[in-house]
Structure 1
Amino acid sequence: MDAIVSEYVADFEEFKTLIGNASAIVAGSSALAGYLIQEGIAPGFSPTDIDIFIPSGVYGVDSRDVQNLVDIFAESGFTESDKFTREGYDKIGQIDTIISMVNGYMEIQIIVVNCGNIIEYIKRNFDISVCISWWDYKTNRFETMAPEFTRLKQMYTVAIPHGVDKRDERIQKYIKRGFTLVEPPCPIKRKRDARQELSSDAFVGVIASDIIQMEDIPLTTFLNASEYNIVLKAGEKFYAFDRRFLTNYMMKKKTYINDAVGSVYETPLNQCIKLIGLKKIKYADYSIYELIPQRSEAIYNGVKSLFSINCYSVGDFLQQSCTV
């Protein structure tokens with residue numbers, strides 16, 4: 001960080017102290033460049049601005065901490081500007097104060113935010129994953145929200161606080177800097193299934209049926225294509241689904257059974273499971289879901305087949321007494 005800051009102020013240690021006094025973080029493109037350099041990766045661009053976020057929280061923020069940061073940049077030739085506000089960035093939300101300073105082509109933004117945890121704030125409000133990078137003054141190290149993606153110079157969309165057009169402009173800017181846009185990672189509950197065991201000989205020749213696309217595909221090919229891809233095992237057969245499509249479909253196929261059972265949710269194969277099972281389909285902790293028949297229940301217009309569901313990572317599935 002001292003190499004980056006030296007372009008803006010003369011005394012890094014004083015800058016570090018002032019950041020600490022304000023409980024602030026440096027985030028955005030300068031932190032992203034710093035993180036990549038720290039990891040031995042060429043950023044592909046040279047940052048020309050520093051964004052400093054200061055939490056005001058429930059107790060407010062000491063105005064002297066903000067003024068001290070303004071003063072240290074003013075001593076290095078920066079002057080205040082209204083550019084930052086004029087571009088509409090103050091519509092991100094929860095922002096109390098914005099001070100923009102310029103010195104030639106270099107810019108400083110000091111943003112006071114009405115929140116208690118500034119890192120959680122940027123995770124919720126920044127629009128591109130790689131930009132959710134920050135400098136920790138306590139350790140003098142850079143951190144990033146999705147290191148496994150950022151180190152590959154891959155980015156995904158997170159939020160759209162400025163609107164889709166503004167976000168898309170920023171995406172194009174980072175594509176020109178050598179970053180690749182990928183789909184957002186699937187959420188996890190505890191631990192992401194790495195699916196490394198898909199190379200097991202046990203899966204050779206195993207086929208999953210995609211009843212939406214009306215095709216059969218090797219199970220390993222399908223699961224390796226995306227962590228959103230999952231398989232349902234019903235009896236001895238495997239069925240291929242995108243977990244997003246499947247959960248959306250099942251939410252629309254909700255049926256109330258009775259007071260004892262409550263509501264159930266139906267797959268395209270007419271198996272009904274409870275909400276607790278449906279929720280697990282959303283998470284990348286699991287890749288293979290085995291449907292276990294329980295019983296049939298009569299309702300006002302027919303009969304519903306009730307199933308329980310066993311959820312497995314690929315490794316756990318191989319260790320179970322399941323037939324592959």
Structure 2
Amino acid sequence: MALDVLVVSLGSTGGLRAADEELRDSLRRAGASAELAHTVAPAEVRTLMLTDLRWARAARAATVAQLARSPARAVIYSSTAAALLWPRPGALRFDAPAAGNRPGRHGLWQRPLERRRLRQAPLLLPWSEGGLAELPASARDSDGARRALVLPVPVEPSGPSPAGRDIAAITYAANPLKKGLDRVLAAWGRVRGPSEELVVAGAGAHELAKAGLAGTGEGIRVTGLLAPEEYRALLRRARVFVTAPRREDYGVAQLEALADGCLLVTTPAPGPYVALPLARQLDARLVGEDLDVALRVALDDPSPDYSGRALAALEPFRREAVDRAVAEELLPRLLAGD
């Protein structure tokens with residue numbers, strides 16, 4: 001049976017898998033038949049160039065197999081890496097292009113091929129305006145702008161917050177060095193109070209050791225990778241979400257923290273970091289290079305009604321807003337040339 005839309009899910013992280021499932025479900029709520037082509041994760045290799053090649057080959061194999069079972073009127077490749085070796089053209093959905101997150105030798109073969117795919121794609125679906133701005137010039141011409149539709153990843157509160165929040169601070173540490181976990185741990189060691197605890201989620205002791213981080217010590221608890229519902233339950237108990245990314249391609253974890261009532265303490269970072277302007281708007285004292293000061297301000301002098309104002313600021317990222325964009329803009333454009 002033919003599908004309306006096939007979403008090719010690279011799924012290299014839990015966040016990407018969740019984003020792809022949200023997109024599939026949104027397409028279905030708009031009345032389309034939609035399925036995911038799940039990419040089988042390749043074996044780990046040492047370099048980003050080889051990593052991207054293996055993922056691109058796996059994404060092509062998943063696309064070919066799914067299309068053989070169920071032909072699709074339109075295909076969405078979720079990330080430019082998923083589209084590098086595509087078997088047929090389709091829309092490109094991405095948080096950031098290789099032009100932004102694969103600098104220098106890390107993207108020697110990916111960037112030129114990505115530019116070609118961006119020119120060939122009938123529709124560009126960046127997660128944010130910042131992701132669109134990072135496209136190479138050849139994809140940001142008047143035609144590229146006409147083909148673009150900004151489509152955020154929806155974020156919702158995960159449930160009611162408990163009466164009291166018993167975790168002082170939490171951070172998400174998948175890819176620990178990119179997330180700046182070393183800087184977070186150093187600041188926490190300097191400023192934490194005697195009964196305060198920092199929860200480190202998203203990475204376990206093995207990942208931290210590979211990054212050269214101990215991750216243990218007084219006032220620090222490492223949870224490892226958790227099921228989404230377990231992680232969000234921790235967010236609802238935490239007063240502060242703290243992060244110091246060296247680059248941020250979007251920042252789903254920060255948006256989830258805001259949705260679940262955490263104050264966001266963050267350093268500025270390059271990349272299409274959508275939560276950064278929101279954090280500045282909510283309380284500029286909590287954004288800056290001095291994590292020590294920002295952490296103590298968040299814990300000792302929280303801004304009144306921060307969580308309520310955060311929910312209001314998140315309205316463009318809520319599921320209702322994204323569903324409206326999918327039904328009114330994305331689906332008609334995807335199927336227009338069918």
Checklist entry - Who wins on relative contact order in percent (Cα under 8 Å, 6 or more apart) among 1, 2, i.e. which is largest? => result 2
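Comparing distance in nm of label points 7 Å out along Cα→Cβ at positions 13 and 237 across structures 1, 2, which is largest?
Largest calculated value belongs to 1.
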Item to check | Label whose coordinates, when helix-only ellipticity at 222 nm (-39500 (n - 2.57) for each DSSP H run of 4 or more, over all residues; to 500) is calculated, return -7500 (choices 1, 2) | outcome: 1
Checklist entry - For structures 1, 2, which has the highest computed value of FRET efficiency 1/(1 + (r/R0)^6) of positions 149 and 221 (r between Cβ atoms, R0 = 41 Å, to 0.05)? => result 1
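Once mean count of other Cβ atoms within 10 Å over residues 29-36 is calculated for all of 1, 2, which comes out largest?
Working: 1: 23.6; 2: 17.0.
Comparing 1, 2, the top value of mean count of other Cβ atoms within 10 Å over residues 29-36 belongs to 1.
Computing log10 I(q)/I(0) by the Debye sum over Cα atoms at q = 0.08, 0.09, 0.11, 0.12 Å⁻¹ gives -0.53, -0.64, -0.81, -0.88 for which of 1, 2? Don't skip to the answer; put the middle values down first.
On the way: 1: -0.53, -0.64, -0.81, -0.88; 2: -0.39, -0.49, -0.73, -0.86.
This value belongs to structure 1.
Every number here is computed from the coordinates shown, using simple stated rules; none is lab data. As the structure is a prediction and not an experimental result, all values here were calculated from the model. Cβ atoms are built from the backbone, for glycine too; each structure is taken alone.
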